[in-house]
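Please treat every number below as a calculation from the coordinates, not as lab data. Because the structure is predicted, anything quoted here is derived from the model rather than measured. Cβ atoms are built from the backbone, for glycine too; each structure is taken alone.
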Structure I
Amino acid sequence: MADLHELTALEQWQMLQRDEVSPTELARHYLDRIERLDGEIGAFTTVAAGSLPGRIAAVEAMPRTAALWGLPVGDKDLVARAGLPTRYGSRLTADLVASTDDELVTVLDRAGAVSLGKTATPEFGLYGYTEPLGGPPTRNPWALDRGAAGSSGGAAAAVAARLLPFAPGSDGGGSIRIPAAACGLVGLKPSRGLVPVASGVDKLAGLVVSGPIARTVADAALLLDAMIERVHGRIDHHFTLRAPDLDDGPLLGHAIRGEGRFQLAVLDGSPWDSAFDLRYDPDALAAVDLAVQTLSAMGHGVDELTLRDADRYPADFTTIWHASAAGVPASTEGELALLEPITRALVERGRSLRATTLLETLASLHRFERSVLAQFAPFDAVITPALAETPRPVGWYDATSPERNFEQQVRYAPHTSFLNATGLPAITLPVHQTVDGLPMGVQLIGRPGGEATLLALGAQLERRLRWQDRVPPIAR
C-alpha cells in the first residue's frame, strides 16, 4: 500500500470517510515529514503541533461529510490564526501573535481542515519569490539551489515535497500560479468575487484573491469548493457524485469527469511587451507546444490571438504595486529601518502618489479590463506559458534596486499579473519537465466565472500527461 503522503488529497479524504485512517494519524504522518524534511526546504515559518489535539477534537465533533474533514492544510503567513505568530515575512512583525482568526481561517476550519502551521511568504507578500531577510529562503523541492517562487512559496514547496496534501494561497499578481508552476503543481487563481471571504473586491484594483495549490486538478477543485463553502455531495471510492450544471454547483465534478470540447487560443505577446524585450526559455515554449498538441489531439479547436490595447498596462500596474505597499504598518524611522530595502522604497513611493494619479490609473486599468474581456470572449480558454524562464536560483533577484528587481519579476512571469487586473480566472498546469527535471507549465485563462471549464481542460491534460506521478527528489 502507498504511504499516506503519496495519495491525493481526495484519496486521503475517502480514507478518512471509510475509517481507514484517523485525522490524528494523518496529521501526525505529515508532522513527521515536516520535522524530517522542512529544515532543508523552509516551507513553514511555524509548526502548530501543540494546538493539534484541540483542533482534532473540534473536527471529530463535526459531521464527517464536511468538505475537508480531517485533511491537513497550512495557513499562508499573511493570514491570521489566533494564538500563532503572523509574521508577514517581515522583521517588522517578527513578534506579532494573532489574537483573532481571519475569515479564511474560519472557513477552512468550518470545512473540517486541520492546520499544521504557517507557510512562508516574502515580506508582506509583495514579491514573486520567497527569500525574506527575516527568515531562510524557501527552496524548490525539485532542486534545492532554486527558489520556490512566491508569494505563496511556502505553500507550494510544502505541497510539492508532500508535507501537505494541498494548501491555500493568495494571488495579487501571480502569487499562487508562479510558485505552483515553479514547483510542478496545479495553481488556480479564481475569478474576482468567487471566494466570498477573499474575493478581491475589497482590495486595491481588485487584485488579491485566494485559491488552491495542489498536486492534481481534482484536489485543487476540492479545496476551492471548500473555500467557496460549496457542498460537493458525498463521494465514494467510485467517484459517484451529483452532477453539477456546467457553471454552477460544486467544481469537483468537473475536475473528476473532465468532459467537453472547447475553443482555445494561444496568446501571442504579453501586456509587458511595450516595457521590456521579453525572452522565453525554450522549455517555456516547449510546454506550450506540448499542451497545444495534446489538446488538439483530443479534438479541441486551437487558434491564435494577439493581445491589443496594453501599452499603458506596464505603467499602470507598476503604480498599483507601489500603492499597495503604502499600507505596510511602518511609520517611524525605526520601523521603516526594519523593512527590506526594496520594501521601504516601495512604501515611500506608494505614499508619495497623488490621489489624481491613482484615480487615473484605476480608470485606465478598467478600460484595459474591458478590452481584454472583449478580446478573449470568443474563446473558452486562452493559453500562455506559465513562466518565461525555468525556476530561478536562490539569491538571483536584486536586493537593492527596485527597478531591476521588478524587471526580473516581470521577465520571469510576464503573463500573470494582468489576470489580477482583469479579474479573470487562470490555472497553471505542470505539463512539461526540462532535461534537468525542473517543472515547466502552461497557464489557461478562462472567462469570468469559467473555473469549471479550466478544471475540465486541466483534468483532460492530467489524464494524458500524468504529472501527478512525478515526485521531487527530496520527497522520494
Structure II
Amino acid sequence: MDAFLGIDLGTSSVKLLLMSEEGKVIQTVSKDYPVYYPKPGWAEQNPEDWWQAAKEGIKEIVEKSGAAGERISSIGLSGQMHGLVLLGEEDQILMPALLWCDQRTYAECDYLTKQLGEKLSEYTGNKALTGFTAPKVLWVRKNCPDVYEKIRHVLLPKDYIRFQLTGEYATDVSDASGTLFFDVANRRWSPEMLQVLGLRENVLPKCYESDQVTGKINSRAASETRLRLGTPVVGGGGDQACGAVGAGVVSAGVASVALGTSGVVFACQENYAVDVQNRLHSFCHANGKWHVMGVMLSAASCLKWWVEEVCQLGEDGFKTLLEEAKMVSPGSEGLLFLPYLMGERTPYSDPYAKGTFIGLSMSHKRGHMTRAILEGVAFGLRDSLEITREQNISIQAIRVSGGGANSILWRQILADILNLRVDVVNSVEGPAFGAAILAAVGAGVFTNVENACEATIKTLDSIEPILEHVKKYNDMYPVYRGLYKTLKDTFEVLHVTI
C-alpha cells in the first residue's frame, strides 16, 4: 500500500510522520536541534542543522517502518513560519536564519507602519510585526549590507528542506502569507512590498497551492535519505495551516488551538476578510480558502521553561508538576500568570512584554504557580478567541493539538476558560499529519483536502466545560486582561535597563 510522508520543521525539532491511505499513523520520528539566543530578544538557527536532522529522520522512519523509499508515494512539508533564510550565488547560507520569535526588528516594523500606513494592510492583509519576514529583510539591509548585496534566494524554513530534497526554490501560499510581502487576497507576491524592500521577484521562490507538486526527489537527496528518486514533493504549508488540516479544521464552525512552543487560535474562512484593527492575521489556508489566526508567542514553552529552567526537573518533572497543579482549585487561589516570556503578538504586538506572576502570597505553593501558568496560557488564547467573536466568526468547538494537548488537565482548563468543547483527534502531531494529508491529495488519492480530512481524521476524546469553572474564570478574565495595560510602561522600562 502507498504511504505518505509528512515532515514538520518545528522550532526545536523536526517531526516526521508516515501515514497510510486510511489515515493510520504508521510511524513517527523526531530529531532535535538547537536554537541560539545571541542577544536578548534574538533567536536564530543554522539551516544546515535542519537539513541534517531531517535527513537522519527520513532514514530512520524508512528503516523503523519497514517501508522502503519506494513505498512512499509523495511528501508534504510543514514548518515554522516567518523565518528568514538567505542563500547566495552558490546556494550557500549567508547568515543564521532569523526565527519567527526573534524580536530585533521593532524599528523596522515602526518604519513600515509609518511609511505605508493603511496601505500596508491593503497590500498584505496584515500589519507589521517583529516576527514577520519583511522587517527581517529590512534589518539585514540596514545592519548587514554586505550580506544583503549577496542575496540571490530568499526562502522560508521548510522550503530550505524542499530545496535540499528537490533542488527547487518553491513555497506555498499559506506560508508565504506570513512574510508581509505577499498579497493574501490575490494569493501572489506583492509588487508594492517588494519595491519597499528593494527585492527583485526572481529572488523569491515560486508560489504554489498547498497540494500542488513543487518538485521531485533528486539524485543526491535519494542517495542520502533512501527515498525513491523522483518522489513528488507537494507545497505543504505553514505549521498552523498544516496543523489545521491535520485537525480537520477546513471549514467554518470548528477552530483549532495549537498548544506548542507558541499558542494559536485558527479559524477557517470561505472568503478573504481582514480585521479592521489587524489584531488577527489574515492568511491563505492550505485548502484554497483563507483563515484568521491569533498567535501568542509563548504557550507550552511557558510550562517547559517552568519545569526545566526554574524547577530544574527532567522529563518526569512535567508529570510531577501537573499532578500538583491538579490538586489546586480553578483560579489558583487568586494567582495569575502573564505568559509573555518572548514578548507578545496577539492582541498587543509588543516585543517588550514580559512574563509575570501577579498575586503571590505566602499561601501559594509550587502547584499554584504551575496551574497559574496553564491558566495564563489559556487566558492568552482567549484573547484571540474574543476577537473572532467580535468578527462574528461562529465557533462551536475547538480541536487542540501540540505537546500541551497531551495534558487532560490543560484541556479541561481550556474548555473552562474558552467555554467551548475541546476535542482531540487521532493525531496530536497536527502539522506533520496535515502535511501527509496534503501529500496524499497531491498524489491523487483524494479529490480535495476536505475529502481527505473526512476520510482520515477521527475524534478520539471530547471534554465539555464545567459551568462552575466557567463562571469562576469569567470573573477572573477581566482582571487578567487589565494587567497588560497596567504594566505596559513598566515592561518597556525594564527592557531598556537590560
Distance in nm of label points 7 Å out along Cα→Cβ at positions 324 and 380: greatest across I, II for structure I
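For which of the structures I, II does the calculation of FRET efficiency 1/(1 + (r/R0)^6) of positions 268 and 372 (r between Cβ atoms, R0 = 30 Å, to 0.05) return 0.40?
Going label by label, the one that fits is II.
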Using distance in nm of label points 7 Å out along Cα→Cβ at positions 260 and 388 as the calculated read-out, with 3.0 as its value, let me know the right label among I, II.
I
If Rg/Rh (Cα atoms, Kirkwood Rh), for residues 164-419 alone computes to 0.98, which of I, II did it come from?
I
The value 18.5 for Kirkwood radius over Cα pairs in Å, for residues 52-299 alone was derived from one model only; which of I, II is it?
II
Have a look at I, II and say which one yields 16.6 for mean count of other Cβ atoms within 10 Å over residues 108-115, as calculated.
II
